[in-house]
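Next up: some structures, all given as structure tokens.
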Structure 1
Amino acid sequence: MDKRFDGIKKFENRVWLASPTMHGDELKWINSAIEANWVSTLGENINEVERITSEITGRKYAVGLSSGTAALHLAIRLAGERVYGPKPANVGTLQGQKVFCSDMTFDATVNPVAYEGGEAVFIDSEYDSWNMSPEALEKAFEIFPDVKIIVVAYLYGTPGKISEIREIADRHGAIIVEDAAESFGATYNGIQTGKFGDYSIISFNGNKIITGSAGGLFLTDSEFDCHKVRKLSTQAREDAQWYQHEELGYNYRMSNIVAGIVRGQLPYLDEHIALKKKVYERYREGLKDLPVTMNPIPQNTEPNYWLSCLLIDREAMCEQVRSERKALYKTEPGKSCPTEIFETLAAFNADARPIWKPMHMQPIYRNNSFVTIEGILRGRSNAYIDEGNAVDISMDIFDRGLCLPSDIKMTEQEQDVVIDIIHRCFN
């Protein structure tokens, strides 16, 4: 190990990026489901999770599903049927249609567009929130004026400029699918995320701020769409004595066991957010003397602080090269890079993660259109800086950003060691 890190001991227990935090109530509701013999896709736990999350988000209806991805898929399908009408079982509802999608996100946000036969057009990010840029979205409508669906994701628990995006969508007659998978409990202008989309979703994946080990929710204010999703998620079975199927369905319903875990977690949402915020603030204070900034908090927003991330100043970046699967860097005094910090933390048994690699840079989507505030770009793999200014903001954030250990069970002493390691990377 580099002499810069002399005196630091490897963590005996791994310091996680974000792991589940159980409180005991989860077991109570799991046992309740077992004792009642309701362990499948019906039961009191599911009913309560749907009711409570509807109240939290301010939506009229919630449908418990097997994952956030399942919720997104059904949201995309309903959006396609609403805009373009129903299609035969062997034809996706978006067949041949373009859909505007957040560029910097996990691929689960955009894959359902492909499931339904559509083509994602990726919209660049903005520095203010790291989310979809309203300016780039406006430019996208200039290029593709006929697009009628926008998929918006919120990165690391921070809402984007959804009011501006909604105004643009309304002006162009488009509907919004809101991916609030990472932002449950966050607010924009005092309103919970999950409230802003024509269709919205939440994830309860194992690393989320509230977890069921799996699971997700579809959110809507339409009773018709609520019933439609319930039907589609149970193989689209018709109301008949026998198994009657008249449209394509899926096995996407949440189990009553998973719902029991979520039900036990939900009372602790505010507590988890407060602890996540404490982690974020401790990083911001501990790293303020370094040439880095934390992931931004836009005006009128209160994130859930799911993950704390840093962005290294461009002039403080040491040389770093990334291929599709490997990364190399060259140590320089006074400088560092995400790869160096990531690998150093891993050597001390601490968990970090690169910022989401932009969708337009993923091999599977590399031929899709990508729109910045300057217009449409294709295949600009590394040419994202022009005369010192970022042309491709998503790629710039990916290049200079890193998600830090953000687990709420991390002690202050452990976080202080993480902060010390980051300082020494810049020595």
Structure 2
Amino acid sequence: MLSKKLILKIFEGFSIQRWNDLVRPFALVEMDKAAEKMACAYIIGKYEEAQGNKIDWEWMIYASLFDLLKKITLSDIKSPVQQMIRVKYPLEYKKLNEWVFSKYEEIITDQDLLSRFKEFLEFDSDLSRSEFTLTERVLEAAHKFSTLRELEMISPVNEKERVEYIHRQLRLMLQDYTDLKGVKLLLDRERPFHFIMKLEQLRFQTRWNQTPRVPETSVLGHCFFVAVATLLLLRDTGVEPCPNRLFNDFFSALFHDLPESVTRDIISPVKQATNELPGIVKQIEDEIVHAELVPLMDDSYVDEILYFTNEEFQNRILVTELDGHKSALTVSWEELNDNYNSDVYSPVDGKLVRLADHLSAFIEADSSIKYGITSKQLTGGRDNILKSYLSGTKINGIDAMQLFWSIMED
């Protein structure tokens, strides 16, 4: 069972403010940064794969989670200060990482996950390496570019003297990564840059925007939380996923609300106002996505992102038709495990993504209620999620009601 302490600790990423020593025209929180970083990493990595290079997506996915866990613990230490400690005082930096690990030893009950986290921190503490893998460079470039984007978005409301040095340093650091095609295209503001610009609109969209809530969460940050929850729930199923399945589950979750960047969020009660409206909304959404988002995607990943976002909450695989084209086929969880748990089928646990999506919404409502900021929308939303899963209902091997009640318990 997914550890309540761990998932609520991860949820704290919505409360960690970024750039809080500068004027900020909108909320900048750690969860949103983690989401944009991984979206950038996906794009940069896909350009590398298109050139025949190998990306270790599994390492990158887990690194994104572990990096967030570390930032949640060290939120009071600015990143440049951490880097100075790392370079000038490596032994103290190693001890700092050991201290971070100690904070999670009782929270992470999954021993394999805990071991992976320890390896990540030890890897981070190792300054003896002179070269870095391509995957590491892709993730670091994505980190720096997403940081640059945050600075660029708040620069118009800050005096030039406050931001020009930071901006210059970030641009200078990114020059070390311009051999990566995706990085160069992003810095030159080519197509992938405009795709990221669309994605960034999800940072400005607040979930549950019809009611006060603490903490507020953006659609983009919600997407990363769902991606991480999907990863952890997949581990709880006990299934050993093929590499593509783990990759698909994470990035399907990360991009599951991507269409809302051009349609905005239409809340469930409105979507269900009439019997026909859900289908109509989905049709219109697809049309807008193809008109506004698809032209911004490269051929190397456009079909994959559409596979992620179409029928996003269904368990599915890709099958090759007689004419050579691939199409999605909905399958059961049992079929995913018994027949299609292989890279060749590109399997996706869409129902697990939906469960993680509901888990995120549930925690968003429940945490605010427990903070004392409540409303009919929040209590109704939380109760409706509970009612939607009957006792004993299993979603891809997960006991859904038991999962939600474990979060409710004090």
Structure 3
Amino acid sequence: MKILCTTVEQLPAQLPPDTRAFTFNKSAKRENVGTIAQGWRGSIKRKGYAPSPACWDFVQLCLSVCAADLACLRTSSADGWTRTIDLTVAMAEPIRWQPLTSHVERMLKVLTGDYWTLHFVDGGQLPPDGKPKPHDSDCVSLLSGGLDSLIGGIDLVAQGRRPMFVSQLAHEDSEKQVRYATILGRSATHCQWSHKISFGGQRETSTRGRSLAFYAFAVLAASRVPGQNVEIFVPENGFICINPPLVPGRMGSLSTKTTHPLFIQQMQELLDAVGVQVSFKLPYKFKTKGEMLAECQNQVQLNQLAATTTSCGRYRTYNRTHCGRCVPCMIRRASFLKWGGPNKDTTNYVHPNLSGSAKSSGPDDPMAAALAVLTARDKGIDRFLSSSLAFASPTERPYYRNVLGTGLDELEALLILDGLL
């Protein structure tokens, strides 16, 4: 599977065989040529963005990976899942990135589970050269509309920080993102962006690379924040950061690695190497979702907003309603139970009780959760974790082990309450 991401001006008149092309910022108006972020460069220029070439090339790389991830179907691969993707990205300063090709390929392998071959070539867009406008932000924080990102924002403001919130536009969560940023007093610096990846034909639905657009937007936003090594906060609980496979069949990229510490570390190393001065932070990597709720530094705000957040992995499938039985929903319900008991959660769920909830399609998540809990209970937490913590240093490994064990305890309490155990 070959993907070329370049500008309209550099697009070859005749594409190489078996190659799908995308153009940055504007449409080539050619059949079988997609578009990335149409009109976006001019928009952010008008808002005062003038990122360095290295920062802008990181954005172009991330959005190119997202385009390839959407355009390359897993069903067309030899095993129906693992793809071999050959991606060429036109950059403003490719010479800076070429020595790091192998590092980027390894990083993407961790994120999507595929085999990537990268080519960095000339001909990319130059960064926008807007006139910077003053603002008072001192850090960047991701704001998705989910519960963890809300807690992250609440805690930063409670600590006296002035976060620039960054969101990916999402039909079901965009209004929530604006509302939360407004309540937290940061609406003036809230950024909501979309990758605007458009092309004809079928799209891959697994989208293991989707988080790269979010990280690209965060790095771009950080270019507007004064100072060096601007902190970018990724508020995610430790259980989901590691996302250990609940059953052996979900090893590797079958479980998403969106906020996995190894991937975040590799991305940080890449940005350090090209001279982009940001520092990614996982402030809750040793906390469960239940602990995040219980320890949130503004309980009044959290009580008002927590149930309005979105966690469900099948939110669109159920017409913008939490299903109640996917892994994110179970962790959400378990965290509310930990926070304040069975009546604390006022979220509307399609399946408010796991016992007897009908399996519609895909994995049977409640059964997987029950098997994970029983494995840890009968054979020990280390048997359940298997090699999940092989990435961690000896110093951090006990802390990750503890958060995963505590997360399983929270799930177990939910399964017992619903009669599955």
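Nothing in this text is a laboratory measurement; each read-out follows from the coordinates by a stated rule. All values derive from a computational prediction rather than experimental measurement. Cβ atoms are built from the backbone, for glycine too; each structure is taken alone.
Computing mean count of other Cβ atoms within 10 Å over residues 35-42 across structures 1, 2, 3 gives 18.4 for structure 3. -12000 is what came out when helix-only ellipticity at 222 nm (-39500 (n - 2.57) for each DSSP H run of 4 or more, over all residues; to 500) was calculated for one structure; which of 1, 2, 3 is it? Matching structure: 3. In terms of relative contact order in percent (Cα under 8 Å, 6 or more apart), which of structures 1, 2, 3 is highest? Biggest value here belongs to 1. With Cα extents along the principal axes in Å, for residues 3-146 alone coming out at 60, 53, 31, pick the structure among 1, 2, 3 it was computed from. Structure of origin is 1.
Work out which structure the value 3.3 belongs to, where distance in nm of label points 7 Å out along Cα→Cβ at positions 115 and 163 was derived from one of 1, 2, 3. Can you show the working numbers first?
Working: 1: 3.3; 2: 4.6; 3: 4.0.
Clearly, the read-out refers to 1.
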